[in-house]
Structure 1
Amino acid sequence: MLAADNKLLVNTNYNIIVSCPLNKVTPVSSFIETKLYGCGIMPSRTAYNQLELFQASFPGNAYTFNPDYDLFLTLSDAAVCLFFKEHTKQTELSPLLVYYTDRDGLPIGIDFTGKEGKIKHTNNANFLCIGPSGSGKSFHMNSVVRQLLIQDTDIVLVDTGDSYEGICRYYKGTYITYSKERPISMNPFKITRQEYDDNFGEKKNFLKTLIFLIYIGEKAPDDVEELVVNQVIVEYYEAYFHPFEKYTEQERQDIIHLLTLKHKMNGEYDKF
């Protein structure tokens, strides 16, 4: 039959891993053995080499099986039937995917920011790519960054070797770099109009903390110092974002009225 039907004999090994309370191990194992026996399969319990069998089940480790007592001979058709619930890695159900390839070179989408399913709740994630020199860190991360960018993701990347300057320029990102001759500097007092309108209170508190840290160190300021610095900051940015342009007609009339009253009070008005 083997020669006529071109059947193939293979040595194979299957493991069944059971998770249950300790007091139920025996009845569960007996139930599994009974069901397998009904299919013509005679399982064996091994307790002395469980670690060896577990390690041998890893991809590429099948050669460590002992052919004398770990493997059994069967037809390839029957051996494949026991894999009816096995499958290769599938694309994960997520709106944010980074594509890799499986062992057959087929693309598979993976969400390494959180296994949340179809609805994404995570909106911020950090990850670190580590590897020795020449291992392909930059090649891998450039691909990851590109895939995340085309999915409209904001990325903050720490680059220690200018490996990502090209992709940053290509996607018109902001690339901040420095050297000993050109160190990174900033003006903490520079505020945009949007920052002033949306979040000036937080910015004001930051500037007060910075001023007091430079002015008096870690010592807490007194109430007068707190009041003066706070008022100076408020009035400075008020004048900066709302500069004087001209008096309105009503303001001009009010000023004329006040000056007239002042001159009448000190007698200057009667001289004219």
Structure 2
Amino acid sequence: MVARQIDSVDLKVLKAKFTEEVPKKIAAQAQQGLQEKRLARAENILKAYELFPSALQNPQGRKLIRDMQQKILARRDENQYNLLRKAPDPGNVQEYLQNAPLKTMREAVQAYKNYYESIRPDAQLDLTLVLVRIDWQNVSDNGNEINVYVNGVRKVQRTEIDAVSQQSTLLNAKIPQKVHADGALKVRVTITDKGMVYDEDNGQGTFEKEVKAFAKKPMYELFLKQQENNQATAKVIFRLEGYPQAPKLPAWRNVQ
């Protein structure tokens, strides 16, 4: 009878020691797997604890295992987000939003998805084409008229513009323009010396650019030439504004 009581006491001591020490050892092994970037191994180690009978588990042990599982999920989330930062294409963006384990960077990634939505081919953009200035070359005349046509429509007409060779005329004329994201801007510029008897061609030029390509290098120099003798007369500087810009993806952080 006494022997049985001793055995019972020893069993309780052993059980108490097991429930206290084993979760710590399991968590330590999982932590090592985490440090070695062997996440699957770390997860399998933690799953072993879940197979123990409830009598061999306690609240402290379960919390320790849950906390370690959360660390592994955070690492998986971080890894997936870092992959997205290196290659933020629509597929990786959607993959993170749908399948990342914690989605701690959901807000930043959603902003990137919204950016892609804003530049889808059929999206209408409100852009501004700015006629910045004219750099005069081989022409010096008073009373010039400048006309700018965008996609066949005259958008700018300025009169009484004086041209002085090797000097510049600052204009900063803003031209609002609605265009689809897969659309293009065709720009034509004419400069005419409005004389009392006859008008003289002081330069013409045309360019056409897809807005997506234009936005990557938003400054453009259009060189004007007289049609009759092909003589260079001026350089017109344009700038494109308002094209959506990709948001920055900050470093991963556990913001839960």
Structure 3
Amino acid sequence: MYAKCGNIAKAQEVYERISEPDTVSWTAIISGYAQHGLVEDALELLKRMVQMGVKANDVTLLCVLFACSHRGMVKEGLNHFHQMEKSYGVVSKMEHYACIVDLLGRAGRLNDAMEFIERMPIEPNEMVWQTLLGACRVHENVELGEIAAEKILSVTPESSDTYLLLSNTYIRTGSYEDGLSLSDVMSDRGVKNEPGCSWISVKGRIHKFYAGDQQHPEKHDIYAKVEVLRVKLKSMGYIPDLRYVLQDVNLVDKGGCLDELAE
């Protein structure tokens, strides 16, 4: 709990009070360090865990792979993946394979990620392909992005996220017509795009906000506050990124939708 709330020091303090930490305890503290980008600490904890005779499980190794992925530590991540069964007795699951695809994708090694998928001993699911597609958008690889999208849509044809990721990939590479045409494809196939949503918890109550929403009972106060924030942001030099806003609206409306969603 403390780690998820950002207080890793308190999490460590609570952990150290445990006289004989088990696999769950070790995994929790390793996960906390991993989530906060403290990869070296997470790896050191894994080493201590093994030295103390506590067996790592599939979740422990997933946390380690996650940490390596988000820090760009490709070599370390691959080493731990390949040693999972031999050193830890853990059989790789779909989540571990997806994490390695993410590891390679974040590093821009998309061809390696594709080869890794092709060599998987189990059939890759949409999570694996979605991970590759996300990397293709970031690194502007249309060819592999199309392959990944096709694989996903063959299983989940109603996946609006897939269309949007592929559309953004086209847009980033300058293929605006291809990107915009996917909106028509979605419409023809009856695929509906879920509106962008953000939320916040205040005094135990969850408040949700949708781009362009006019249904909230306190909408007037909300939009008034958003306008104040928008003016402050623009005075500080903020410029909304409109490249991926594909709706047929003018520039002012596009910027407004992004600002409202962000706030």
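Every number in this text was worked out from the coordinates using simple rules, so none of it is lab data. Given the structure is predicted, the values throughout are model-derived calculations rather than measurements. Cβ atoms are built from the backbone, for glycine too; each structure is taken alone.
When Cα extents along the principal axes in Å is computed for each of 1, 2, 3, which one produces 62, 46, 33? Could the numbers behind the result be given before it?
Values: 1: 134, 49, 41; 2: 132, 33, 24; 3: 62, 46, 33.
Clearly, the read-out refers to 3.
Among 1, 2, 3, considering only mean count of other Cβ atoms within 10 Å over residues 66-73, which has the greatest calculated value? Don't skip to the end; give the middle numbers.
Values: 1: 11.9; 2: 16.6; 3: 20.8.
Between 1, 2, 3, the highest calculated value is found for 3.
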